[in-house]
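> Structures for review follow.
What follows is calculated from the coordinates using simple rules that are stated; it is not laboratory data. Values in this document were obtained by computation on a predicted structure and should not be read as measured data. Cβ atoms are built from the backbone, for glycine too; each structure is taken alone.
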Structure 1
Amino acid sequence: MKRRRNPMIVTLLGLRGNGRASVYTEPLWGLSMMLVLPYTSVFMLALGVHDAQIGLLATISMLSQVVFGLLSGVITDKLGRRITTAVFDIIAWAIPCLIWAFAQNFWWFLAASVVNGAWQVTQNSWDCLLVEDVDRAEIPKVYSLVKVAAEFSALFAPIAAVLVSSLGLELAVRILYLNAFVIMSLKIWLLYRYTTETTTGRIRMQETRGVSIWRSLSEYRGVLALIVRSKGTIFALVIAALVGAVALVNGTFWQVVISQRLGVPDALLPFFPMVRSLLSVLFFFTLIPLLTHARHLKAPTLIGFGVYLAGQLLLVGIPAPGGPAVTATYGLLAVCLMLDAFGAGMLFMLAESLVALHVDRAERSRVMAIQRTCVMLVTAPFGWISGWLSGMDRTWPFLLTSALLVLGLIVAGLFWVTTHAETHDDAHSHA
C-alpha cells in the first residue's frame, strides 16, 4: 500500500508564487534578527542604559507600533502589498539594524525603537501577500509552516553564543546587528524579486486611488461602534491585552533577570529562547491540539493561564546563587521554560482564535486592525512600569505578570462569552 505523505510537506513542496516566496524566505529571519534578539536588553545594560530606560524604550516602541498599525491598512491598500512590504521592511528592519550596530547610548536606542515600529505596516502587507492568492483550504497549513519556521530559527542560536564567548558581548552584538542588516536586506530583495502584486491588492489600489489617507481613516468610526456593541469582541480584547502585556514584559526582562540575578553567562543566553521554541513546537504538535480540538475553549484558556502563572511564579522563586548560576538554578530554569512554552503557546493561539471567532465577519480586516491597535495601546505602559519595577528588584516585573495572569484567570472564569462556534455546537453550553 502506498504510504501517505505528510500534508505539511505536501503543502511546502506544492507552494507557488507569493506563498512560496514568503514561506521559503522566512528562515532568513533566523539567520538575522533571531541571532541578536536574546542579547538586546543585556546589550543596552552594557552600554549604560538603565532598567527603567529599557522599559521606557519598550513602551515607546509599542506606541510607535500603534501609530503605524493604524496606518497599515490604508498604506497597504494605496501602495499595494508587494511595494509596501519591501519599503517598510527596509524602514523597520534594515535601518534600525544599522542604528543598533553603532549605538552608543539611550538616544540611539530611542531612535531605532521609533523607526522599528514600522514593522506593524509590513505585518499587515506581508500577511496579505502571503495568503491572498493561496488556496483557502491551504491557509492554516501555510501559517503553520511560517510558525514552525519562526520557532526553528532559534536553532541558529549557537552561532551567537560562539561569537559572544570569543569576542565579548559588546563587539559580538554589534557584528550580529551588521549581519542582520545584510541578511534582512537579502530577504527583502528576494521577497520583492519573486513575488507579484496580489489580485485583491490590485483591486484595492484601484479603489483607493485619489482617496486621501485621512478619509480612509475617518471610516474607522463605524467600525469602532461595531466593536463596542459586541460583548464577545470586548471579552476577546481583554484576554488579548493581558496576554500581550505579559509577553511584552517577558520579552524585555526575562533575559535580564537570568543574567543579572541568576548569574547565567552571556554566552548561554540565546540557548534559552532556543529551548523554549523547540518545546513550543513539540507542544503544538502534541499536547495543545489535544486540549483545544473541541469547540469549547474555556477550559484550555484557564489551563493556559494557570500553567503560564506557575512558570512566572517559579522564576520569581528561584534562589539567587550569589555568583555564577549553579546546577539547581539551571534545573529550575528548565522547568520554567517548559511551563512558559506550554502556557504562552496555548494562550497566544487561543487569544488570536477568540478574537477571530468573535469578530464581525463583514468587517474582519478593519475590525482586526483596530483591535490590534487597542491591544497595543493597553499593553504599551507595561514596558515602562516593568522597567521601573526592575530598577528596584529584578524579580518584581514577574510579580506584575503573575498578577496579570491571575486577572486573566478571573476574567476567563467569571466573564466567559460563548463563541459563535460554541453556540452552534450546543446552545445551552457556556464552557
Structure 2
Amino acid sequence: MNHSTWVIDGGRVIDPANDFDRVARVVLHDGKVHSFDTSDGDLPPDAQRLDASGKIVAPGLVDLATELREPGSEEDETIQTGSDAALAGGYTTVLCCSSTKPLMDSAASVQLVRQIAQEVDGVRVLPIACLSKGRQAEQMAELGILARAGAAGFSDSPRPMSNDALLKRALDYCRMFDLPIFDRPEVPELAEGGVMHDGQIGLILGLKGLPTEAEDLAVARDVRLAEATKGRLHVGPVSTMGAIDMIGRVKSRGIQISASVCPHNLFASDELLRSYDSRYKVHPPMRSPSHVEALQKAVADGVIDAIESGHMPRAHEKKANDLDLAPFGASALETTLSAVATDLIEAGILDWRRAIECLSAAPARIAGVSGGSLSIGENADVTVIDPNASWNVDPREFRSRCRSSPMAGRTLSARVTHTLVDGRLKFQLQPECSAT
C-alpha cells in the first residue's frame, strides 16, 4: 500500500489554507506534496496513480480532541483501533486527550503514547498532556518538561478546568512555549450529576439536567482570561447560544480565542433522549433546537472555528447500562465528515470549502501543528472524498472498539475513499462499502 510517488488525477482539489479550489493533478513524492498539474513526461515511470475523478481531494483531516484510552482503558479503545477508525474517517492527525492510565502528566507517559503510536504507524498521534497534576486542578503540571517530551498542548479534558488562578498562570506560562491550552468549558458544581440538557424534555423524562449556564459561565471566564493573558486558549466543544454570543463578541474585539463544536450538537436536539437510548448520552449534551440552529449559524459565520469529532469511546458493557448510569461518550471518528456533509453541506449551511476548513485547516492552525494544507513541500497528508456516496451507519462495522454512536441507523452522504499519511496509502474503502 506504500509508494514513493503518487499521482492523484482528476479530483476537485480543495485547499482552504491556500485558497485553492479547482480540478487539478496532485503529485506526492517521498512523503511530501511535490507539485500540481505535472505533465506525464515529467513523472517517474513507476508512479502510482489514483483516479479521483468526481471526488474531492483535500488536506488530511485534523482532530482537536480524540480519546484513544490507551494505556489503561483498552476495553474502550486502543491506539491501534482508534488509529484505524481515524484513517477511515479521513483523519491524518489526531490530538490525543490525556485520559489515559497513567495520566499524561509526566514525560514518561507522554513518551509512552508517542512510542505506541509510532509502532502502530497509522494516523499521526500528538499527545495533549495534562494541564494540572493528576487532573486534580490543584497544582499546575510540569508544563515545560511535558513540552520537551513532545506534548502538543495542555488540557485536563474531558474534565473542565475549575481552578481559575491555575488557568491564568498556565496561560501566562505557556506563552514561552507557544503551545495552546484546550479547555472543555463547564462549571462542575452546576453540572454535577447531570444526564442531559436541562430543558423541558429532561423535565418530562425526570432526568437531571446539564444547564446551559454551566457552560456559559465557564466560557465567560475563559474568554476573559484569554484577553488578560494573551495566551493561546481554545474553548471547546461548545454547545450553547450563550457561549456563541460571548465568543463572537470577544472575537469582534480582536481577542485571540478559538472555539469548536461536535457533529452531534449540529444535527439533532434533546428530543432523541425520549428513547432513553444511551447512544444519545454524549458530552456536550444534545441541546434544544434553538441551540442547534445557533451552532450551525456560528460555524457558517466563523464564530466557531473548527469541528471536532467528540470521539469518546466507551465499551459496550458500559454504554449498555441505564441512561442515568451509562457514561457519556460515543464513537465519532468514522462518521464526522459524513455527518457534516449531510447536516451542513446538503442543508445549504456550509459549502465544501468551509467544511474542509473546519475539519482540516482550522484545527491545524489552532493546534499549531503541520497539516491542513497542500502547500508544496508540506507533508503528503491527503484525504480523498466521494461527495456523491451514500451509506448506512452500522456501528458493527466500525473499526473503533466503541459501537455506540448517535449516528447509528442514519443514512449519511459523502464518504472517505482514500487516506494517505506522509504519502503512504493507509486506508482505502472497499468497493462493497462505498454505497448503500
Structure 3
Amino acid sequence: MNFKTKLIHFFKLIFPSSLTELWVFLFFLSLYGILGSYIAINYTIIFDNRIPWDAYFSFDNRSIVMTGGSFERHPLSYYFFNWIREFAFLISNGKTDVTFRLVLAWFSITTVSLAILQVFKYLKNIIRIPLMINLIIILFFGLFSTSILLSFTPENFTYTFFLLCLYNHYAAIKLKKVEKISGLALVFAGVSVGGLTVTNIFKVFIPVLFEKDLFTKWKKFGNAALRVAITCICFILLYLNRIDFKYKNIFNKTNEQYEKFSNVKSTPTWDMILSYFFGGNILFSNFIIRDKHNMKGFHFKGLIMDVYSSWVPYVFIALLLSLIFWSYFRNFKNKLVQVVMISFVVDIVIHCIMRFGLHTSYIYGGHFVFVYPILLGWLFYSYRSSPKALSFLTLTLGILLVYLGVNNYLRMTEFFWFLDSYYQ
C-alpha cells in the first residue's frame, strides 16, 4: 500500500466517509457549535486571563491553554497547546477577546464531534447494529455531561477523548481483520495519548495483547514486544527532553499530586464512586458554588458538582451499569469487548481503588465514557436474533435517554444562571 492510499484511508478513518456519517457529524457539530459559540460570545468562562483553574467543575482552561498543564500528568501537552494558542492568537490579533474564545471553543466543538463520529463508526462498521439503534445509542452518548462540557472546554481531556475514541476504532478494525497494529500507529498513539495524559499510555498497548497467536508464536511475540519497546522509548525520550532530563522531578511532583488529589474524606468513598466516577461523567449532579481565588489576590466564583440528592439518579446509574456489565459477561469471549473493558478497568483502578482525583473524577470522563456506548452496542448485537430482548433493551435505553436529556437540560439551565450571575 503506497503513501497516498494510506493517507486516504487515514482521512476516511477520521472524517465522515458516507452520507449517514456526514449527517451525524454535522448534527453534533451544529448542536455543540450553537452551545459553544453562545457561551464564547456572551461569557468569559471559556478563557479568563485572571482565572487559571476551577471556574467550573475543576477544569483548568487558562492554565492548560497557556502552559499545557503540569508536566508530570500531561508531559507533552505543552507543545500541542502551543499550536492551538498561537493559532487562536493569530485569528484574534494577539488578544484574548471573544474571537480568541471562539477559536478555542470551535477547536473543542470539532474535536468532540469527531469523537462522537468515531463511536458511531465503531457501532456501524465493527459491531454492525441496525442504524436506528445506532442513532439512539449515539444520541444517548452525545447527551452525556462529559460530551456536553468538553464540547466547549479547551482542556487535555477534550483531545484525549477524541484520540482514545479514534484509537479504539482503529484497533478494532485491525483486530477484526486479524492484522497487527502497525508500529507507526502505536508510536503515534503512545506519544499523543500518553503525552496528553500520561496514565493513558497503558491503554494504547491493550489491543496488542489480543493480536492473533501472540502468545503461541515467538516471532509474533517478539515483533509485538519490539513495537511496544520502540513506543516506550520514543515516549520516554520526548518526556525527558521536555523536562531537560531532570527525571527526579517526575517522582517528586507525582507524589505531591497524589497526596493532593487522593486524600479527600468529606464524602463517603462509595458515594464519590457512584456520584462522581460512574455518575457525574454521564448524568449531571447537583451544583455547588464556591469562593475561589487565583493565588494572586483575585477572587472569583467556582462551580463544582455535589453528590446526588435523590434516589432516582442512583437508580439511573445502577441500571446503566447493569446493562454495561450484562454486555461484558454476555460477550466475555469477544476480544474487542475485552479491550474496551480492560481500558475501563485501568481508570477504575486509578480513580476508585487508588482514589486519585476521586472527588473530582467527573472531569476525567473523556478517558473512558466511550466505553458505555460501545458496550451497549455489543449488548444489542448479542441479542440480534431475539426480538423480545431487543424490544426490552430498546425500551430501557429509551427511558434512560429521556431521563438523561431532561436532567442534563435542566442542569445546563442552572449552569447558564451561574454564567449570567458571574461571568458576563
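> A value of -7500 was derived for helix-only ellipticity at 222 nm (-39500 (n - 2.57) for each DSSP H run of 4 or more, over all residues; to 500); which structure in 1, 2, 3 was it taken from? Mind dumping the intermediate values first?
Numbers: 1: -24000; 2: -7500; 3: -20500.
Only one of 1, 2, 3 returns -7500 for helix-only ellipticity at 222 nm (-39500 (n - 2.57) for each DSSP H run of 4 or more, over all residues; to 500), namely 2.
> If you don't mind, there's one more thing I want to ask. Can you tell which of 1, 2, 3 yields 3.5 when distance in nm of label points 7 Å out along Cα→Cβ at positions 122 and 314 is derived from it?
On the way: 1: 3.5; 2: 2.2; 3: 3.0.
Among 1, 2, 3, the structure yielding 3.5 for distance in nm of label points 7 Å out along Cα→Cβ at positions 122 and 314 is 1.
> Identify the structure, out of 1, 2, 3, from whose coordinates mean projected area of the Cα convex hull in nm², for residues 34-105 alone was calculated to give 7.4. Let's see the in-between values first.
Values: 1: 5.5; 2: 7.4; 3: 4.8.
Attributed to the structure labelled 2.
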